[in-house]
1. For relative contact order in percent (Cα under 8 Å, 6 or more apart), which of P, Q scores largest?
2. Thinking only about percent of Cα pairs over 24 Å apart, which of P, Q has the largest value?
3. Between P, Q, which one scores greatest on distance in nm of label points 7 Å out along Cα→Cβ at positions 25 and 161?
4. Identify the structure, out of P, Q, from whose coordinates helix-only ellipticity at 222 nm (-39500 (n - 2.57) for each DSSP H run of 4 or more, over all residues; to 500) was calculated to give 0.
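Throughout, read-outs are computed from the coordinates displayed, never taken from laboratory work. Please read these numbers as outputs of a predicted model, since none were measured by experiment. Cβ atoms are built from the backbone, for glycine too; each structure is taken alone.
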Structure P
Amino acid sequence: MGCQMLSNRMIGIYLILKELRGKFSIGTLEERIFVQKAIYLLQILGGEETDLKFRYGWYHYGPYCTSLSDLVFELAKNIEKDKDLEAKIKKLKLNDAYKGSVEKLKSLIEQKPSNLNDTKWVELLCSVHFIKEIAFTRKEVKKSNVKDWLDEFHKDFKKVDADKAWDTLKRYELLN
């Protein structure tokens, strides 16, 4: 199987994760959560230019996309079957729009509080964004009550971290 047998989205996901984390890996729950949240954030950071057309609903760890999950498992299966495939994909490059969004995402991740790892931080960012911008667009979700909304969705984050996520998303112009 060659790269031509993979969808552009599969190749893009691989290259994005390679750029962000140095590897494509979904072997642990934490890695799979990171993939879900990183792609969610990448899509909103780049707007239409980096919209991979993944649509998210709410799940235990925040925004979740079944079709993204299916795609990354299929990609991992293809790489497992064809050991040369990964080397072929690595030769490909992200376009400038995706490179720019990946750099913004790296910068966003660097804003994390010291008590959270990268995965928990992107989970919190996505959860705050989803609650404010998607789930309750008609409700009054504000910085002052975002922790209450997170609690309602069974998200166990500290208020100080929720506030930092809110401020970070505002600074990156990702909250209205």
Structure Q
Amino acid sequence: MNVSARDSSGNVAWDNSTIYTAITQDTTLPLLNNISLNTTSPNTGDLIIVTVNATDNTAVTVVEADGISLIYRGGNVWNGTIIAIEGTHSVNVSARDSSGNVAWDNSTIYTAITQDTTLPLLNNISLNTTSPNTGDLIIVTVNATDNTAVTVVEADGISLIYRGGNVWNGTIIAIEGTIQ
């Protein structure tokens, strides 16, 4: 900075030994150019790989997905994993630059389902006869339940008919011998 002083005789003294540095504050948000998931229909509890391409006019310093810090992989790429939660969810992605500016995006969505591993229950199985002649028709009635829904009931490979509630029935043909 140049400082001068002038007296009434016109003498001027100059000093430029004082310096200052002015900076322009960065207010530009980072850009989240691309957000991708390795799957958009995982099972509940599965790991989902989140990959983010983020840029900034200074430097992107942190990228997070659902609060989990992603790892810088080089260039503009960051990635990491989140755990799938049952239902449909937006992945909340943020990118922070060296000036503290933060950009957000929650437009990337996945839907996680919980796989049904519970077997249906065969509560009751009844036959209209337990001592038929070979070739006779046997009426089979089944009461079956499940934690989700029973969709098919078969007896000796023959599909039974849904009758309502938990009841299914149909006919099979008696074959010779004792059959279990």
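1. Greatest value across P, Q: structure P.
2. By percent of Cα pairs over 24 Å apart, the leading structure of P, Q is Q.
3. Once distance in nm of label points 7 Å out along Cα→Cβ at positions 25 and 161 is worked out for each structure, Q has the highest.
4. Only one of P, Q returns 0 for helix-only ellipticity at 222 nm (-39500 (n - 2.57) for each DSSP H run of 4 or more, over all residues; to 500), namely Q.
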